[in-house]
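Multiple structures follow.
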Structure I
Amino acid sequence: MALLERSQPFLPALKSAECESLMGLGGRQVFPPGDHLFQEGERGTHVLIVLRGWGVVSTATQRGTAKLTLGLRGPGELLGEMAALDSRPRSATVTALGAVETLLVPGDRFRRFLIENPHAGGLVMSQLSSRLRSADGERRSLASLTVLQRLSARLLELAEGSPSASGSSARPGVSLAQEDLAAAVGATREAVAKALGLLRNQKIVRTGTRRVEILDTELLRLLAGGHAAPPGGLPEGQDG
């Protein structure tokens, strides 16, 4: 399971001539915090390339107002390529975390750019394949891992992969509300609160307002991999 892209983002992976050409095909658009870059189900074929800031990719669930977080997208990453290629409705919602500056490229121009630049087309296909594999991993984790395992893995991933993680002397941590953590692991807020309480009681994490600080990284890693007994005996079938 992974929210963060592991491969090089689309824009810096382009050749210099490709990058220059692409930047000339669109215009800048800035989204304020909390605004939707895309909304699930809407029609549209333009693509966005993130120049500054981060967006959260999510999809609605059968719980109605609940959502499942699919990923975090940052500088250099390409968004909206599926609708640009197949002209079908958007498959997910992307919400701005803070202000997000993007390059908006109309779908017809982007498709022509890919035809004229096979290397760029290969990068898009590689990205689609990577995200499909990630989605398959998410489905497997929802079916086979407990809330405690999924939460432990997600806390580690977000703490280690956050933009501020490198070079910081502070303890690793995640700045998210419990409902956002619940969306990130595909569980209810109540199930995540229970799992956090168990981790807190065992002094594996420390929690505050919109903040989870990791105190014992190695034990959290063992829990994520299912190699340690759940502290306090969280039922293995508890999945939110």
Structure II
Amino acid sequence: MAFGFFSRPAKPAPETAGERTHHVAGRELPLRVVENARARRLTLRIDAGGQGLRVTVPPGLRRGEVERFLERHRDWLELKLARLPDRPQVRAGVKIPLRGTPHLILHRPGRRGTVAVALEDGAPALHVHGEEAHLPRRLADFLKREARRDIEPLVARHAASAGRRAKAVRYKDTSSRWGSCTADGTLSFSWRIMMAPPTVIDYLVAHEVAHLREMNHGPKFWALCRELCPRTDEARAWLKRNGSALQAIRFE
């Protein structure tokens, strides 16, 4: 989601890039102000799941312009935030998807804190052992381990097909991006992607590996991405429809 307008000419006392908070729609959201030398206007984006805001500004923007920009578009922000999915809290008795399949979360005390995939009355379940207070963190750690297990072989396979090699593979809990590729070949992935179907996981890996050859989103990039993952368009559409809901799940 984005909204922008053309900025005024640069004036003294420029806006300082960095992080702060912004109060809107009864929420206190992290706000990142990012200066971009190529920007000609202010651009506002809402992070996936409504977990934060990002404003991109031109160099030398007058101090305080970001706050006035946000205030002028308060109604737009409130409307967009109201339409976002609720942020469900991970807890026993609810379901979260694993590789696209809903799994019932069940707390099993009395054993060392592990997570096991099991069947409960014939339906997929996640048995979380240990103290219940640690259940969300244990599930997050479980998804990180599953991400390593699935993604690293996919990186190796797609990188070999692309004739490139990844320098390193990292896992994060990002609020606005599912993956990234740096100029030195380091690939990063959100471990939340393990809640998506396998085709979507494969697409995300193919997308980032394709950046090892094409650091852009031009025609050559998309041609390579579709070569690595023939179901790119289908998976990309799925992530666009469902990604915000996955980002909104709370693992605190």
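Bear in mind these aren't lab numbers, they're just calculated from the coordinates by the rules spelled out. All values reported here derive from a predicted model rather than from experimental measurement. Cβ atoms are built from the backbone, for glycine too; each structure is taken alone.
General remarks:
- Label whose coordinates, when distance in nm of label points 7 Å out along Cα→Cβ at positions 121 and 145 is calculated, return 2.7 (choices I, II): II
- Calculating relative contact order in percent (Cα under 8 Å, 6 or more apart) for structures I, II picks out I as the one with the greatest value.
- Ranking I, II by volume of the Cα convex hull per residue in Å³, the structure that comes out highest: II
- Which of I, II leads on FRET efficiency 1/(1 + (r/R0)^6) of positions 57 and 89 (r between Cβ atoms, R0 = 25 Å, to 0.05), largest value: I
- Among I, II, structure where distance in nm of label points 7 Å out along Cα→Cβ at positions 105 and 217 as derived comes to 3.1: II
- Taking distance in nm of label points 7 Å out along Cα→Cβ at positions 33 and 97 as the measure, the highest value among I, II is held by II.
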